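For reference, the structures are reproduced in the following blocks.
What follows draws every value from the coordinates through simple rules; no lab data is involved. Bear in mind that the values here come from a model prediction, so they are computed numbers and not experimental data. Cβ atoms are built from the backbone, for glycine too; each structure is taken alone.
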Structure P
Amino acid sequence: MSEAKNLFPLLRQSADPGIVGAIEKLVRDAPDRDLCRVNVLDFAAKRGLDEEKSIAAFLHAARLGLFELSWNVLCPSCAGVLDAGATLRNVNRGEYHCAWCAAGYEPVLDEIVEVTFTVNRRVRRIAAHDPNELPFTEYFRQVFWSSAIDLPENLDQVIEEVTLDTVELPPGEKALLSLQLPAKLVMLLDPVTHMTQFLEVKGEPTRERQSLSLFFDQIRPAAEMIELSPGPLRLSLENRTDTRVLPGLWVGTDRLGELLSRRKPFLTAKRLLTNQVFRDLYGADTIDVDQRLKITSLTFLFTDLRGSTELYERVGDLVAFDLVRAHFEVLNDIIAAEAGAVVKTSGDAVMATFSTPDRAVAAALRMRDAMRDFKDAGTGDGLLLKIGIHEGPCLAVVLDKRQDYFGRTVNIAARVQDLADSRSILATGSVVKHPGSCKLLETSGLEPVPHQRALRGVAEEMAVYEIP
C-alpha cells in the first residue's frame, strides 16, 4: 500500500472523492478475492454509489496504475472466462469455444465481453497474481468464472455437492481415482486447460469395475461422449502439460444449474467504449486498425446547427465561432452526463453514442432545452439544433487513428438527422419504442408522431418519429 498512498491523492483530483474513498478502503481492507476482477457495477450497487462515477473512478485508477484492466470473453451459458487480455486487441478470434458447454460464441461486445479491474501487484499483492497457487474453489471463483456470476460465500460446500471428486495435479504427475458413478451426465472439467470430457452414465447398474484413462496436454474442445454404466469406475488421469491442472468430475444436476444461473449485471465492452472518460483516457489504443468488432445494439445521436452559414453572415466570424464553441461544450457535458460519448465532431455537427436508446432521448431533450439559452445576436432567437437518433447493430473500428463505428445503423442515424428541420427531435421506431424511452417520453408529456420518410441512400422508406 506504500505506492498507493501516493496515488490516491492524485486520483481524488480526477474522480469523485467519495468513490475514491470507497476504492481506497477496498484496496486496504478487502480480502484478496475481492480485488481480483472487480465488477464495477456490483461494487457501486453494494455501496449505493453512482455507476457512471464509479466507472470513471476505476478508469482513472487504472490509468494511474492502481488497477489493471482486463477484457474477458465469457461464455453466456456457464459464465466461464474463455479468454482474457489487457486490451480489446486480444479479442481477435471469430469464435470462442466453451469446452464445458460444447458450444461456440461470436465475441459480441455487448453480450459476452466483460471489463474488470484487478489491483496492481505493486499496490497490493493478492493470491490471484499467482493463479497456480490458488486452491481448487478459489481458482474457479477468481479465474475461471467471470464477474457476471453471483457466487455464494459457501462455494466450497456447493462444489462438494455437485462434484464426485476433485484433484490437484502438478506437471507430469498422475492420479488414480476410484469413483461410484450415478446414472447422470458427468463432466470431467479442468479449468486451467479448459479440457472437458463428457460421460453419459446410463443403463443397468454394474458391479464390475470400469476403467478409463484420460490425459491433459493442451486446450482443446470436448471429445466425443463416452458411455458408461452406473457403478464403480477406476479413473486414471495424467498431466502432460507444464502447469498444474485442476480436474473435477461435475454431475449435471439441478443444483449445478442453479449455481450457474446466479447472474448479475457486469460492465460490458460496449458500455465502456461508449463512456466519455474511457475515450478521453484511452482513445483508440484498445483496438487494432484491422479489427472489426461487432455490437448488436448501439444508439447513435447526430446533431447539427441549422442555418449556421447564415449565422456567420449575420453576426460575424468571431461571435459565431464563440457561439458554436460554447454550444459544443454544453453538448459534450450533456452527453457525458447521460452516460454517452462524443465519437467525433465535424464543422458544427456532433456524432455521439449511448449504450441504450433512453439515454440518447434524455440527452436530446436536454440539448434542445439548452439551445434556448444561446441567443443569435442578429435575431434574438435561440440556436436551432437538428437532432436525429437511431439504434441498431454496428462494427467498432479504428478510422483516422480514432475509435469509431461503421455500418448501416450509423448511416441511417445521420440521414434521420438530415431530415430534421425544426425544434422537433427525429428518432426511429427502435428508439421511441424502447421501454426506457417510452417511460421518459410519457413522463415528459411528449407523444411521438410517426411519419413514413425516405432516407437518402436507403432503399425503402422508414418510420421516423417526431418528438415535438
Structure Q
Amino acid sequence: MSVRTRFAPSPTGFLHIGGLRTALFCWLYARRHGGRFVLRIEDTDLERSTEAAIQQILDGMEWAGLVADEGPFYQTRRFDRYREVIDELLAEGKAYRCYCTKEELDALRAEQLARGEKPRYDGRWRDRTDARPGVQPVVRFKNPTGGEVVVEDVVHGRVVFQNAELDDLIIARSDGSPTYNFCVVVDDMDMNVTHVIRGDDHLNNTPRQQNMLVALGRKPPVYAHLPMILGADGAKLSKRHGAVSVLQYRDEGYLPEALLNYLVRLGWSHGDQEIFSIEEMVRAFDITDVNKSASAFNAEKLAWLNQQHMMRAEPRRLVEPLRWQLQQLGIACDDDAHLEAIALAQRERAKTLKEMAANSLFFFQPPADYDEKAVRKHITVESIAMLAEAAARLDRLDGWDAALIHAVVNEVATAAGAALGKLAQPLRLAVCGGTVSPPIDATLALLGREESLRRIERALARWRA
C-alpha cells in the first residue's frame, strides 16, 4: 500500500503554527515512506472563505518548503461529485431527505434540554418517504442506530463511540450545498488517502466519517489525531502566544527550517536530539512516536533554535533572507559576497535575520550619531591619540584584510601600553556609532579601507572639537 497523506486547511483565516505542524507531520510521513502528500483547500464555507486566506496558505506552505505532490484541490470545484455521491446514498437508502423546519428542531432541542438530555436529532424523517410542500429539505446520512464505532487512533489508541450517541448527520443543506464532514469523506475516498493526520479537535468527527466510508464501501484510512499546542501558560494558543500567520515568522526573520525543527519537537521526539535538518527529520519521523499530551509553545526556545540553524547554515543560505530584511529597512544590496560575509560575521550575535539586519545597518550607512554614554566612557585624550595613529598606519597598509588590520590595531595599542580593547572600542564607536559589532578587524575589513578611514576621520574631527 502506497502511503498517501493530505493537508486540508480551511481558508477562513491565516495558516498558523498549529496548521503548519499538521502539514509538516503529513509531509514527513509521506516522505519517510516514499508516498504522496496532497494539498486540499476545504473552502465549502462560502461566507468565511476568502481568496486572500487561500493565497496566504499557499504562500506559507511554499515558504516552509512543504511542497505538495498533488493539488491544491478545491472543494468548491467538486460540488458535482458530491451531489453524485449524495444521490447514490439516497438511491441505496443510506441517506434520506428531512423536512423538519427550524422551529421544529428548536422545539426538539428545548424539550431535550428540559429533560436533561443531550440535544440531538431524533430521526423523525428517517423512514418517511413523503415530502412537505413549501419546505426545502436537507439530506441526512442514515447513521447506524446500534453497535459501536471503533477508531484505532495511532496517537490516542483505541477510541470507542456508541452509534446510539451519534445522530443522523446533515450531508446536504436545504440549498443543496454539501457539508464539511461529508465533503471530507468523499475527498479522502476519491484521493485514496491512506493516513489522515490532523488535530485532535477532529477526533469527534471521525466516527461519523468512518460510518459514511463504510456505507460507501470503502475501508477507512488510518487516523492519527495530533495533540493541541498550548501557550506557555497552559491556555489555548492565541496571538499573544505565537498563533500568528506563518508568514509573520518569515517577516520576523526566522528560517523555515528552524520553525519546522521547532514544530516537529512539539509532541514528537527522537532520543535527546534537539536540532534536526529537514533530511534528518524525514529519516527519523514516525507518527507512532507522537505523544498524545498537549505541548506548550515556547518563543525563547524557537529563537534559540533559529540561531542554531543560522550558525550551522552555509552562509550563502542566509543571503536572500538577509537581503529581504535589509530591503524592509530601506537598504538595497546586490552584492551576494558582501551579504554572505556580513551573515558570517553577525550570525553569532543575532537570534533572527531581522535582528541581524538591524544590527548590520552600519555596514551600509555611516552612523548619524555616536552613543553618548559610550563616548563618555571610551573617548579620552589617550584614545583619540591612539585612534589617530591607527588611522595613519591603516592608511599605509599595502593590503586590506582582517589579519593585517588586527596586526595594526594590536601594535598601536601595545606601543601605547594599553589593552587592545582601549583602542578597539573607540574604533567601533567611530565606524559603527556604538560598541557592538563583530571583531573590529573583521568589521573594518567588511567596511573597506576608504569607508573605514572616512568614518574614523569624521569621528576624530568630532571628538577633537
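Worth a mention:
- Origin of the value 51, 35, 31, where Cα extents along the principal axes in Å, for residues 63-214 alone was derived from one of P, Q: Q
- Among P, Q, structure where distance in nm of label points 7 Å out along Cα→Cβ at positions 135 and 359 as derived comes to 6.9: Q
- Of the structures P, Q, the one that 0.80 was derived from, the read-out being FRET efficiency 1/(1 + (r/R0)^6) of positions 15 and 159 (r between Cβ atoms, R0 = 35 Å, to 0.05): Q
- Value -14000, calculated as helix-only ellipticity at 222 nm (-39500 (n - 2.57) for each DSSP H run of 4 or more, over all residues; to 500), assigned to which of P, Q: Q
- Ranking P, Q by volume of the Cα convex hull per residue in Å³, the structure that comes out highest: Q
- Structure (P, Q) behind the derived value 20.5 of mean count of other Cβ atoms within 10 Å over residues 7-14: Q
- Source structure of the calculated read-out (mean count of other Cβ atoms within 10 Å over residues 79-86, 15.4) within P, Q: Q.
- Winner on Cα Rg over 2.2 N^0.38 Å, for residues 255-294 alone once structures P, Q are ranked, highest first: P
- Given 1.3 for distance in nm of label points 7 Å out along Cα→Cβ at positions 39 and 247, calculated: source structure among P, Q: Q
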